[in-house]
Structures are given as C-alpha cells and as structure tokens.
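Laboratory data are not the source of any read-out in this text; all were calculated from the coordinates shown. All figures in this text were calculated on a predicted structure; none of them were measured in a lab.
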Structure 1
Amino acid sequence: MDYHPITMIKKIFKSALFQTTSTLFVSDKTVLLVDPNWLPHEIETIKAVTKKYRKGREFYLLFTHSDYDHIIGANAFPEAIVIATEAFSQNPDKKKVIEEMHYFDESNYIERSYPITYPMVDVLVSKDGQQLTIGDMTLVFYLAPGHNADGMFTIVEEARTWIAGDYLSDIEFPYIYHSSGEYLETLQKVDTILDTHQIDELIPGHGNPATSIKEIQKRKLENHRYILELRSAARTANEFDLSALWNRYKFRRGMESFHQKNVELVAREVGMKLS
C-alpha cells in the first residue's frame, strides 16, 4: 500500500460564493471529500490538494444534500465512491437540479473541464444512526430533511467533526425549501447527536465552523426561534420582526428573497392547517 502514516488531516475550503464550504478529511487509509464547489478555479484547488493525498488511499465523495451549489463539482472527481442519502439518489427533481447548474454556468459565462450531471450514488444512507467504515475512518449518519428533502448530517468520528450541510450556519437563517415541520424535527436531533458523539467542531454548508457545544446550541436555538416566529406571523397575520432579523444577519440584499420564500412556504403550510 503506497501511503504514509499521518495524523488525521482536515481542511476546509470556503468558496467566494455564499461562503459555501467543502471539507477534506485524510486518514492513513482514506480520503473523504465533502461537497466540492463552486467556481472552476476553486474546484481545481480542491482537486490539487486532494490529489496530493490520494496515493494508495481509498477515495470517497460525500454529498450532504442535492442543492445544485453543493453538487456542481461532482464530475471533477469521477473516480470517487459516492455517499449520499437514498432520498438524494431517488430525487424526483434531478432534471431541475441539472438545469440550475447549467443556468448558473451559462448566466455567468462559466466553462468547466467536466460535464454537468446529477451524481450517481454508490453508498446509500437510509436511517438515523447508520454507520459506515471507510478504510480507517468511521462515519455515522442522521437524516436531515427540512431544508430540502434529502439532507443528512455526518459525524466523522475520528475527527470528532460534524458535517451539517445547510443547517446551523452562523451567517444564514434557515432556508426552508421543503418543510418547516421537518426542519424543526431535524433540529431536535442536535441534542441526540451531542449526547451520543464527541464533537469538537461543526462545519456548516455556509459560513464558519462552530467549535464549542455552546455555539452549536446557540445556533440551534436561533434557527428554532426563527421558524416558530415565521409560523406565528403566518397564523396571526402579524408582521414578522424584520428589523431584528437584519440586525442579526448582515447580507440583507442577498437574503431578502430567501426570507420571503420562507414566508410564502410557511403561509401555505398554515393554510393546510399545519399543527
């Protein structure tokens, strides 16, 4: 085996776009890459760093969910073994996701050295607590629907790291594309995970890591409060407290449309007599 013993290496790459993160883990026998994104030169950097550690090591590519910004770099790594949820693999909107990737590239005159397709999944995650050993690395998964329908949390045990996908960000309120109820249920898994695993760092899909249990719990409570306030405003026809929202989150011009879509989604849910 052509690898050299190392201590676990973890590298976080952050895109210039939406502060989207991609994370690389390297152990003695395994390379695990999460959500490579966005721009071609950013993906080339990730590729170069990954290649440095690839020799003789098993190579896995993990997708936290199917939003196009998280999978747009998939085909830059065609040799990887792909891990994602069963719902990700069975996504009925694959064509829509592919169109979003093409629209992004064509709108911004971007050319890539690889084709744009929806990833084929080799290892399916279908339940909470599912465990996978890849080489000398142990992964534990929790389903995380709400933001979209096919998200998952991943615990990299040896690195004591929680990969959270598009949850628990320090720079974004919840973006709810699927269900506010399921989003709240996913947030309830935070305590279970913290009680079950040793976590030194949580890496969100956008923004900065949380490096303490206190910070993770703070983000959970902020997310929970935001959704409850959305629901309350929808039920009572009261105005949502926008001043407090924009005092907390600084990218207002980019975020206003996402908040408005949340308002509309929750209004539809309340109209369907959501409890």
Structure 2
Amino acid sequence: MHLPPRKMSEPASPTVTVFLTHQGPAQVSRMLEYWGRRQPGLRPLVAVGGSREDFEAIRGSGAPAVFVDDPRLRTTDHPRERQSYLGVFKCVAETLGADRYDFVHLVEYDEVPVVDDVQQGLARHMADEDADLLACGLRRVDGTNHPHYLSHSHDPAFTGYWRDISCRGEPGVVLTALGCGTFWRRAAFEGVASLEETVPCYLELFLPTAAHHLGYRARALKGQYRFMRPDNNYSAGDLARLAEAGALCAHPVKGMWLGGPDGVRVSGE
C-alpha cells in the first residue's frame, strides 16, 4: 500500500510524517487535523500499533495507515522487554516504496507541535548539523553506567552485532536517544529499516547506534530534550507556555486527542 496519489498540480511534501499510535479513529482524526493546521503540506502515514479493528476504522476514514503486526512493539515494560521500532521502520519503508520523499519524521501519538511548520525548522537544523538523524537526548553511552547500556553490554552478542554491521573504526560505540520525535534523511531511515535485529535491543539504543554504524551522522536536536522527556506530564493548556520557552514539540501530552477540557476537538464536534 502506497500513499494516495497526488493531483498533478500538488507538489510532493519532502517529509513523510509517521504517526505511531495505538489510539482509535476519533483520536487519530483529532491528531491529524491538529497537525494539519500547524504543519503546512502535512503528508501523514499512521502506523497503527493497536488493534486491527482500529486500523481498519482509521484506514476506512481515509487516513493513510499501515498496521504494524509486531509483538516487539507491543511491550509493557519497554526497556526490560527491549521494545523495538524496527518493525515500524520496515512497514513504513515497504509502504512508501519508491514514493518521492526526502525526510521521515517519526512522531509518537502523544507528541504535539507547539509552533507552526516545525518540520522546516528540523530540516534547517539538519542542514546546519550536516546530519542524517536528529534525535533528542542523543549521546554516547558505551563504557558508562547508563542503565540501558548496562542491561545489554554483558551479552557478547550485543557488541558482536555492531562489529558485524559497522563501517566505523570504533565498532564498540553505543549511542542512546529518545525514540520520540526523530527526524531522518531518507537514506538513513531506509538503511536502518533494511537491518535484521538478530540480537534484541531496546529501541533507544538500537536506532541511533544502528544509524551511526551504517555510516550515517546522528546528531542531537539541541535544546529540545527537556520538552520531550518521558517523565513530563503536559496538557493542552501548557503548549503556549512551552512555545514561549523555545519548544518545537511537547511530549508527552497524553490527553491531547481525547476531547473534552484537556484536549482538542475536530471540526463539527
């Protein structure tokens, strides 16, 4: 399944926004409408990690969607169970196929833009950094007491995996970054999507480390980590304040798409 064809007069957006969600069609509709108001030329693809029934309803509403049938996505204790987004990457890469695009913006459902045209800012930052991947909180953790690194490093197969795929002079490098809000050049996204994860690895280690060892430049999205930390607890009422503080997006905003006083409603509700 590829994205719907455009009218001949309609230029392709260079960025495909992949929305990873387990929510239902009403919440997805609110999410896409809000993002569409804030992001000119939004080109969405909804990656559904919830039920197949919700996927069918979302697709039936006209939203471009793909069902991610991967148990490694559906974890409860994500770090301990080593949650993976590789299945998401593979589904998206297969769905997009030969479609024209330059960037992939991977957005979790509870990530909300607080400024207009956030992707223009991301593309500009990527050019300034000469980067292939932008991620919040990206840093090197091998040889440290970082908990995710320590939980993997005792396994010789973990270090062996990077040695086997690496084109770098230091195959022992391990990076970490938040999994939400990553911004990819197409080649880097497709390169990671082409891998087979023979050793289970938590996504916050796997994604940036894989990109690095394949020869792509992973860089931190400067100044944004504090707005994207998973232990934040934002609501719709916080967004204007966060924009004034310099945020591009806010995460997590768990109730944003539920409607009611803490969220938004779609037109006509």
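General remarks:
- Which entry (1, 2) yields the derived value 22 for relative contact order in percent (Cα under 8 Å, 6 or more apart): 2
- Origin of the derived value 12.7, 36 (Rg and Dmax of the Cα atoms in Å, for residues 141-228 alone; candidates 1, 2): 2
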